Structure formats: C-alpha cells, structure tokens
Structure P
C-alpha cells in the first residue's frame, strides 16, 4: 500500500505520466481513500497551472526582498 509520503514523492511523475501502470494504480487507489492527498494533488495542479502563466522576466531584487520579508513574518498555517 502506498503511503502519503510515498505519494508526495511520486506526484510529479504521476502528473507527467511517467509512472508504470502498477504505480499509477497504487496512486489512484490511495487518492480514492485519502482526502488529504487529493487536496495535495489539487494544490500541485493549481501551482503548476498558475506558475505556467507567470511572466518569464526575473523578479526585481527589491520586490523579491519585500516578498521574502513578508513570507518570513507570516505565522504558520495549520494543515
């Protein structure tokens, strides 16, 4: 049986269609039973979709510094 950690390690290959039939079936069985991993998979798909639409220009240094500072000060979210 595939664990949640195992799924997270294989999710990129799963989304790229690089898994064997057996591994893909294991992923789909686990996803069918685990709402947390289904949520994780949705988040990964959203991240891929959104980041695929970002401009290719580099982030200006001042904007990058501000973003990192804000992220550093954010309180952690409960899962």
Structure Q
C-alpha cells in the first residue's frame, strides 16, 4: 500500500548546500546558488551545473524523494548538519 501523502515543504535551512557537498570557497559557488534558487523558484527539479553542464537535483526535489540515495548529491537535504 503506497503513501499518497505529499511531503511537507523543504525546511528553509536545507536550501543552502552542506559545505561538505559544495564548498563555499568554490569560484562558481555564487552561480551554483543562483541557479539552484532560480530552479526552486520555478518549481523545477533540476538545474544545469555551471561547472559540468550536467543536471543537478535541487534540494526540494531530493526532499520529495523522502530519503538519501547515497549518491553524493550536492543539495542533499539529508546530509547530517
């Protein structure tokens, strides 16, 4: 039997990536944060990573998954803080 309840909204303190997953000293940190914020605002589950050109999951999309998949996602909201 599946759980049809929608997860609660992502807590605001989990929007900022854990420094172990995205070092604030990176030269592209501000761009990463801006792209992540724009994707969150638009309700998009991913954004294009400025460093690699690959898709990166947003914290909200990962939160909706309901668990950490152990893939090392940049915006994982389940990383111990």
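The numbers here are math on the coordinates, done by the rules we state, and not lab data. This one's a predicted model, so the numbers in the text were calculated from it and none came from an experiment. Cβ atoms are built from the backbone, for glycine too; each structure is taken alone.
If helix-only ellipticity at 222 nm (-39500 (n - 2.57) for each DSSP H run of 4 or more, over all residues; to 500) computes to -22500, which of P, Q did it come from? All intermediate terms of the calculation are to be shown ahead of the outcome.
On the way: P: -22500; Q: -7500.
Answer by label: P.
Kindly point out which one of P, Q the value 3, 13, 17, 16, 15, 13, 10, 8, 4, 0 was derived from, the read-out being P(r) over Cα pairs in 5 Å bins from 0, in percent.
That value comes from structure P.
Going by mean count of other Cβ atoms within 10 Å over residues 8-15, which of structures P, Q comes out largest?
Values: P: 14.6; Q: 11.8.
The maximum falls on structure P.
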